[in-house]
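Multiple structures are listed underneath, in structure tokens.
The numbers here are math on the coordinates, done by the rules we state, and not lab data. Note that the coordinates shown come from a computational prediction; the quantities given were computed from them, not determined experimentally. Cβ atoms are built from the backbone, for glycine too; each structure is taken alone.
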Structure P
Amino acid sequence: MAAACISWAAGCSRSRDWSHDLPLQRRTRYFVVHYQRPTWDAAGFARVADAFVDLVDREFVPARLERPLDVLVFADRATFHRYLAAAGVPFRPKGIYLPALGVLATAEDTGLGTLTHEIMHPIVQRALPDCPAWAFEGIPAFFEKFLGYWDGDRLVVQWGYQNPWRLEQLGPDLARPDLPRIVAEPVSDATAATSEQRLVAVFLWQQGRFERFLRLVAARDRRGFGTYLEAAMERPLDDIVPLWRAYLAELSRNREAALRVPPSTVYPDRAAFEQALGTSRAWLQARMGR
């Protein structure tokens, strides 16, 4: 979730000292991680965060951040939410990016997917300034679900999984989301809207068009079409809708399998990754990145 919290940002600066609430700190190439408890695996968190930025920069869009991004990690979600409430933030997300402060905030008991989702917000804002409204959350939400492994210090990832909690949020009727409505609606932080927008991003991935979509948005090139979605698919929206409906129908048939997709995880090596996947390769056409 991305939001500019005016009440919190007012009177604050990017140089704010977070040490009172988050006394521990770990610096990386792209982040300054502020946290509360020495028992938390800050090193593992930071390793994934840096490697994720490198992966996105290598495989998708320019992602190197201009300056280190402050990451606030509270001891648990309840503590995080109390802090947001005291700061005047009117909602209770798993994580949040506050561009006015240049900070990303979350809690120890949220998963890697929350981290990667929120990291994508400053990347999207910088690399894709002409991002369409639906993709403002749809792109970061795409990056929240993955399975991967370490190849030395290089992160290798399999993308394209559905996210079980978002499917549960959408309910059993997965034929309901309407593509023209989703791509036409203004940006929204509503969870239901983001869950539908994520469906579009995964649809583009499974069509083999997600990377092309990002490249066209970065180049501000609609190839003569009215939307970047049409440009990426190389056909008008009316001709995309049947493919969308077929995608939703397949998802509906495989909904129970999709609901069993595990949390986003980075395994220690390829052998552990292969063993963990086991017989689960039917999980909805996920495929490896480049």
Structure Q
Amino acid sequence: MPETFGGVDATHKLLYQNNVQFATQKYESYYMRACTPLSIKGETEQVLELIGPSEVIFDQPDDAPSPHIPPKHNGIYVQPRKLNWGRLVSNSTDILSATNYNSSYVHECAKAFERGKDDVFLPALTGDRKIRSSSTKTPVNVAFDLANQQVPVNFDAAGNTPLTVEKLLRVLELFAQNDVDVMREEVWATMRPADNRLLYKEIEFTSKDYRDTAVFDKKTVRQFLGINFIVDPRIPLAPSTSYRRALFWCKSYMHFGTAKPLQTVMDRVIEKQNQVQIYAEGWYAATRSEDVGVVEVLCTG
């Protein structure tokens, strides 16, 4: 029988911390492999100097002054988000059992944090960015460029359509028009299960050339036209509509960083009848560098 009021020693605390960290690798978010790591420090809002494309000057005279090519934008602010999780361990549960790698306390914590990272990353795809004002040097909210970076629900059709091959081709066309090098970029997309299912059906019955270039896994489209697909049922609908959204981005345009890594604390709490309290906390942030590297596609059906 477990020692009801026994202490939580350093061995228990370290074991739990290490096992949670190890478990997060098992449940690692797909989005973490689909973005560029961001170097951020601490919990406060901070400005990032993300580098955009620039142009060279041709055939400048030898006696001309050295050029100064200004940056494409003035810096982007990010505000790290705090993620925390906690659970009381009943006095009827042995502490060593709770800290064991196979414990539900370990795996639920790890899963929760990986889902939390998703919830930090997803809004950054099409949410407002904070850009440093060139005049005041303070953050200014800038909305996503829906006018130029959205594929309408009725694109190339007489009526509203689900996610189609034509819409995928339009996404790649928009990237190319904006001078995004899709030949070198790693292109990713996330969509709801219904959109992936309908896309699967279209590819399945379209030309052999299309079918031969797609990667399927148990009736799920994993890769097509050089685009890597993530299926996520939690993608919100387009605001003020019933349309589903499929979101496409180039890896170098989306950034995610850890401001403070996941840390756990375990101790007995006398106010909770001396039960063991598990607490976990981590700070994370995400942003896009430029709108041209992200496209939203509206879908129905």
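Below is a table of values for the structure above.
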read-out: log10 I(q)/I(0) by the Debye sum over Cα atoms at q = 0.16 Å⁻¹ from the coordinates reads -1.23; which among P, Q; value: Q
read-out: Structures P, Q, by FRET efficiency 1/(1 + (r/R0)^6) of positions 138 and 234 (r between Cβ atoms, R0 = 25 Å, to 0.05): label with the highest value; value: P
read-out: Structure responsible for 3.7, with distance in nm of label points 7 Å out along Cα→Cβ at positions 34 and 130 calculated and labels P, Q on offer; value: P
read-out: For helix-only ellipticity at 222 nm (-39500 (n - 2.57) for each DSSP H run of 4 or more, over all residues; to 500) computed as -8500, the structure of P, Q it came from; value: Q
read-out: For 28 (relative contact order in percent (Cα under 8 Å, 6 or more apart), calculated) the corresponding structure among P, Q; value: Q
